[in-house]
Structure I
Amino acid sequence: MNGRRRWRVALDPGLVVQPTCNHLNDLREVPANRTSGCEDCLRTGSTWVHLRACLSCGHVGCCDSSPKQHAHQHAQAADGHPIARSLEPGEDWAWCYSDELFLRPA
């Protein structure tokens, strides 16, 4: 991935067979867009709880705890953009919306 961060599915000790995420092979992680918040909430005047960045295009959206869940909507609407990482300070994880899998840095 040309020096970019690599991700892996977080291990689940309760499972004998660990799940896989086929989207990791096509990941083109890009930096998050420079913005002061959720791009969609800022445009519409809504509020957000936490921010997520699409690892395919850099779109910054709000988390599923936010009223509008823009990161989830982006993952469903954008073809090939299923993975977003947390932008919260001190958090180093990502989520695959398609496979519903928690990801950690490899």
Structure II
Amino acid sequence: MKYKILRTDKAEEQLRELVFYIADDSGNVDIALGYLDKIETAINRLQEFPESGSIPRYSILKKQGYRVIIVEGPLVFYKINEEAELVIIYAIVDARREYRNLI
């Protein structure tokens, strides 16, 4: 059974910002596109393995039912809707930033 993936506008925007930041920071578009590819692959894997993410360490995020996958630097926060067979991506943030307020 495959889950559907839904991304919030905020997650899409954060992903774009992250890719631009990596391209700018590294001076190399290919590095940024490589990261994008890894993030997309990790997100798509949730269609078949929605439980594969871990429980976040912040208790407030844990209580709200978030799960997180770590893709090298970036963190992808999501929730699973079992009834709708849906994985909702809420945030894609750089692990080096203070991310509690970004979700």
Structure III
Amino acid sequence: MRHVISICGDCEGDGAALAAAVAARDPGAEVRVVPCMNLCSRPVTVAARAEGKAAYLFGGVTPDEAEAVATFARMYAQAPDGVIADARPLGRLRLCLIGRIPA
């Protein structure tokens, strides 16, 4: 199953730097820099999706949170339905969650 972490490259924040830092921390993650995800009021936007799993959307993520995004990517890949029951290991990133979309 392919797990994709998409990071907005158009935001005023530094999406490309965040994507590179996440990919370096989790070489198994498929990290993509994508065009605008229309959440410009909360740069940088990060989305996670995989077939048959819940999808996630985060806003206001900074390059300083690359380790938390990489941790999330690993937790997401291990969750059979994509649902992360205990988000405490994600630190501030859990407060950036905008929504979880059911599979």
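Just so you know, all these numbers are worked out from the coordinates, no wet-lab data involved. Since this is a predicted model, take the numbers as computed values, not measurements. Cβ atoms are built from the backbone, for glycine too; each structure is taken alone.
Largest in relative contact order in percent (Cα under 8 Å, 6 or more apart) among the labelled structures I, II, III is structure II. With mean count of other Cβ atoms within 10 Å over residues 7-14 derived from the coordinates and found to be 12.6, which of I, II, III does the value describe? It must be structure I, since only it matches. Kirkwood radius over Cα pairs in Å, for residues 15-54 alone computed as 13.2: which structure among I, II, III? Of the options listed, only I reproduces it.
Figure out for me which of the structures I, II, III the number -12500 belongs to, where helix-only ellipticity at 222 nm (-39500 (n - 2.57) for each DSSP H run of 4 or more, over all residues; to 500) was derived from the coordinates. So the calculation was done on II.
Please state which of the structures I, II, III yields 20, 13, 7 when semi-axes √(5λ) of the Cα gyration tensor in Å, for residues 39-86 alone is computed from it.
Values: I: 17, 10, 9; II: 17, 16, 7; III: 20, 13, 7.
Of the options listed, only III reproduces it.
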